[in-house]
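In the part that follows, the structures are each spelled out as structure tokens.
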Structure 1
Amino acid sequence: MTVAHAGTRCAAASVSFPPGGATDVFSRATGAEITKSLGQQVVIENRPGAGTTIAADIVAKAEPDGHTLLLLTNGNAVSQALFKSLPYDPVNDFAMISTVGLTKLRTAGWQNCDV
């Protein structure tokens with residue numbers, strides 16, 4: 001599946017985190033690049049909450065016409081292990097398009113901490 005070219009219809013990209021954070025900033029930059037590449041507006045829709053499942057559920061239930069995207073994070077990747085049940089199937093309800101970025105996570109502590 002690819003993002004559809006539909007003239008004046010916008011594509012919506014759902015993000016599982018609130019505006020202003022790193023995921024939102026990255027998503028908006030990605031949306032701008034997709035807009036440039038396709039010549040079609042991509043609108044970022046922040047849908048935070050429930051451990052990333054709100055955005056994923058909305059996208060899983062959307063018409064599969066290429067106009068609704070989900071920008072996934074590691075939060076989405078572990079949802080199936082964290083929740084007894086989900087309102088969607090994280091493996092079969094989505095079609096992977098591309099990896100758009102990777103980040104590194106570091107842990108830091110006080111220098112004289114015994115942990």
Structure 2
Amino acid sequence: MEAAQTGPELVSEEIWAALRRDEADAVSGRFTETLRSALPPERFRAAWVRITASVGSLREWQLERPASPQQRTLVYRLSFEHARLLGQLAFDSGGEKLEGIHFAPQPEAAEQAR
């Protein structure tokens with residue numbers, strides 16, 4: 001039996017599903033005002049287009065570490081057509097709005113590239 005998902009985990013599922021559909025604007029709608037000021041929707045959309053142009057479409061995602069009630073940052077293993085990345089989502093205290101979003105190579109993928 002699968003553990004019940006927390007608020008941030010449920011929102012994360014919606015975020016990754018939207019990105020798989022290339023709906024970056026739906027994701028930026030989840031940004032806090034602070035993040036929206038630092039990363040306006042049009043800049044986030046352009047960044048997502050650059051990512052997918054490089055690694056292909058997002059295929060699937062898996063939560064790397066289950067969230068504890070006090071944890072507000074979730075790390076996911078993301079599988080794209082041509083690469084694997086880590087995706088990190090940082091949530092506000094309510095667990096509904098994004099305070100940060102970050103993409104990086106998965107450690108084993110970075111080691112293989114050497």
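Hey, distance in nm of label points 7 Å out along Cα→Cβ at positions 55 and 71 derived from one of 1, 2 reads 0.7; which structure? For distance in nm of label points 7 Å out along Cα→Cβ at positions 55 and 71, the value 0.7 is produced by structure 1. Among candidates 1, 2, the computation of helix-only ellipticity at 222 nm (-39500 (n - 2.57) for each DSSP H run of 4 or more, over all residues; to 500) that gave -12000 used structure 2. As an exercise: Cα Rg over 2.2 N^0.38 Å, calculated from one structure in 1, 2, equals 1.05. Which structure is it? The structure behind it is 2. Here distance in nm of label points 7 Å out along Cα→Cβ at positions 47 and 63 was calculated and came to 2.4; which of the structures 1, 2 was it taken from? That value comes from structure 2.
If relative contact order in percent (Cα under 8 Å, 6 or more apart) comes out at 29 when worked out from the coordinates, which of 1, 2 was used? The read-out was computed on structure 1.
Values quoted throughout were computed directly from the atomic coordinates according to the rules given, and no laboratory measurement underlies them. Small disclaimer: the values here were computed from a predicted structure and weren't measured. Cβ atoms are built from the backbone, for glycine too; each structure is taken alone.
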